[in-house]
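**Student:** Input: structures, listed below.
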Structure 1
Amino acid sequence: MLIAIPSYDRYNIKTLDYLEKENVDKSFITIFVVDTEYDIYKKNYPEYNIIIGELGICNQRNFITNYYNDGDLVICMDDDIKSIIHLQDKPFLIWINECLTYMKDKNIGLLGVTSSTNIFWKKQSTAPDFQIKNFLCVGVFHIYKVIKSIQISFPFLEDYHRSCLYIKLYGGIIKYNPVVLQTTYWSKGGCKSNGRNEEIYVKSVNDLLNKYPDLLTVSEKLIPSLNKTKKLPNIRIKKN
């Protein structure tokens, strides 16, 4: 099992606390940091494999892809996941292995979960455990098959870019429905925090819309970390 955790400017990794509670072997986990922060992370987490990658979420995601071997299935988790609630009370290692098996059986290279953190809403859902469809595979948590020729090139919305690339290649993405992430989107720190502003965000939206007009549509959304007073353009993946 391969678990990759990119981290930047967060020296107390909540995801590691969750994985430890779930009895995940530390040897499965690799933390990817930048060179200027390596010593701090190594001091805080001496028992983990820590690799110096690259600055910026887009560059770091590509570094992680290049670090592993073509064909590897990598569980990529952000560093601020407090918990993952399984609505059927399955332990992490059980449902993760079910996901890995399903990906191999269906020969589809990307699996994600819902971006909603609303447990009550998810409990009302009648969706099957697994679906194959066009949807956004959020970057916070995803499992992907390493294909080194697939590289992300947008400083914002890298999860949309990845989703489009894998939809184009496989015809859809696997959605695993029984889990809810407990995390804070757009929180301070993390690989998301370096050199990203409203202007770069809007450019990423426009460039993605122009690149994938058959897969994407546009709406508006309030993004507090960029602008607390006005809605910004926001893309969505079209339904199948």
Structure 2
Amino acid sequence: MMKRILLIACFAVSAHAHDFWIEPSTFRPEAGESFTASLRVGENFEGDAVPRRGARIESFVVRTASGEQPVNGFESQDPAGFVNLDEAGTAVIAYRGKPTPHELPSAKFKQFLSEEGITGITPTSAKQRERFYRFAKSIVGPGSQLAERPFGWRFELVPSGSRFQLLFEGNPLSGALVTAISPNGKRLTARTDANGSVAFNLGKGAWLIKSTHVLPAPKGSDFDWESLWASLTFEK
């Protein structure tokens, strides 16, 4: 039993430092075609399956030109969701997670801040208590116009052609590090401008765009920090 607890604890620390994204079984579904939407956690666009956990999901939907509908799935199973599009065109799969508590030693927390390019944050004690939020989107189908409309989340990446805007509480977030990763190992980074935007010269294929934001937790919340994780996957 003790061994199992240790393994779970190690996984929790490891998962915190890794990226989280939606991986559809196809980025180019035909109208009427059923496909899956898997949740993944890992690094460099390679990761492990995250089974569906209803207690951790704030919302899991697919947006089409006709509106939004839930992404359904089976509890504790991978893939986390199943999608069927009745119409051709672009769709956006969107996942918003509930806050998850987490604790890290200050040294590990500093390492996390460095890896994510986060500045202006100083650990306040030997243990850093935080809660993290995940905001993931995936574009399927041709074009991206539908994806240019924000979901109104607290933190999200919004594409517009070759540019990507990072929004925090509905406003552009400047100076944040944004990273683009391809499955073949290509990695591009840039910091957002005054409009919260970055531009990448991306080649053909699948891409993961991601960014992380850390801020002090509200007073009286029993946490030191809140970390917000945004990701966007698509295929050019």
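**Student:** One of 1, 2 was used to compute helix-only ellipticity at 222 nm (-39500 (n - 2.57) for each DSSP H run of 4 or more, over all residues; to 500), and the result was -9000. Which label is that?
**Tutor:** Going label by label, the one that fits is 1.
**Student:** State the single structure among 1, 2 that was used to calculate distance in nm of label points 7 Å out along Cα→Cβ at positions 20 and 172, giving 2.8.
**Tutor:** It traces back to 2.
**Student:** For the read-out relative contact order in percent (Cα under 8 Å, 6 or more apart), a value of 18 was computed from one structure; give its label from 1, 2.
**Tutor:** It traces back to 2.
Read-outs throughout are calculated quantities, based only on the coordinates presented, and are distinct from any laboratory measurement. Owing to the predicted nature of the structure, the values given are computational and were not obtained by experimental measurement. Cβ atoms are built from the backbone, for glycine too; each structure is taken alone.
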